[in-house]
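Given below, in the form of structure tokens, are the structures.
Derivation of every value follows stated rules applied to the coordinates shown; laboratory data play no part. As the structure is a computational prediction, the values presented were derived from the model and not from experiment. Cβ atoms are built from the backbone, for glycine too; each structure is taken alone.
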Structure P
Amino acid sequence: MSQENVEVVRTMWEAFLRRDFDKALSRFHPDVEWDGTNLPDGKISHGHEAILDHTARWAGQWESWTVELGEFLDAGDDVVVFIRERGRSKSGIDMDERHAEIYTVKAGTIVRRRSFSDTNEALEAAGLRA
């Protein structure tokens, strides 16, 4: 079942990167828990509106912004994804960051998303590192 969870998350990301936002959102449970507490103004919120709000606020900060997907790790109900983001903010600050996100999948939909600035913390949270 867990390889299927990896495919749920991979399908969501591929749709997002193609800008097929309806398909990307369809992979999330309607009451998904969206944890963005790793960001300075981050919070925990719920539902598709939380995803749309977070993404619009984040993307709106950048003059240019790219996302590169790295490895997807199977951790049972959780899927760990390594991501590299690069961009230049509207205020002229350059960003080149590698981070990780954990997606919890139940019954074929993503029910929780957590983001980690420290990839080792993500691995520990997913039980992949002691």
Structure Q
Amino acid sequence: MSQAFFSLGALSAFIAVAAGAFGAHALESRLEPDLLVVFETGARYQMVHALGLLAVALASARWPSDLWAWSGWFFVLGTVLFAGSLYALALSGQRWLGAVTPLGGLCFLAGWALAAAAAWRAAI
């Protein structure tokens, strides 16, 4: 599982860099400033959690636990829901998509809590 999470983390980081560049160069003149900020927030959170997914991959290889797998999958789901909904909101202007974003945030919180629990379990 650690190789899959490392691969997904690297792919997610790639997409986050591409989205950030796209937002800075192609969307700057096309989106309202508030929607550009929304798009950039999606790219920033995607990058942070891509790095978190890489950390999960490395930690799960060193300290095997099912908790790491759950943490990784929550990071993946959180990225799709959080960053994905922000990208879609910014590009479409459909404000109702903002209702999906907190679900992604809850997934991120669950992923971090599970990572902490896995690390704690490995330490004792």
Review point. For which of the structures P, Q does the calculation of Rg/Rh (Cα atoms, Kirkwood Rh) return 1.05?
Key: Q
Review point. Which structure, out of P, Q, was helix-only ellipticity at 222 nm (-39500 (n - 2.57) for each DSSP H run of 4 or more, over all residues; to 500) calculated from, if the result is -27500?
Key: Q
**Study point:** Highest-scoring label, criterion being distance in nm of label points 7 Å out along Cα→Cβ at positions 68 and 100, among P, Q
**Key:** Q
Review point. Can you say which of P, Q returns -0.61, -0.64, -0.96, -1.13 when log10 I(q)/I(0) by the Debye sum over Cα atoms at q = 0.17, 0.18, 0.27, 0.31 Å⁻¹, for residues 20-75 alone is computed?
Key: Q
Practice item. Kindly point out which one of P, Q the value 24 was derived from, the read-out being relative contact order in percent (Cα under 8 Å, 6 or more apart). Key: P
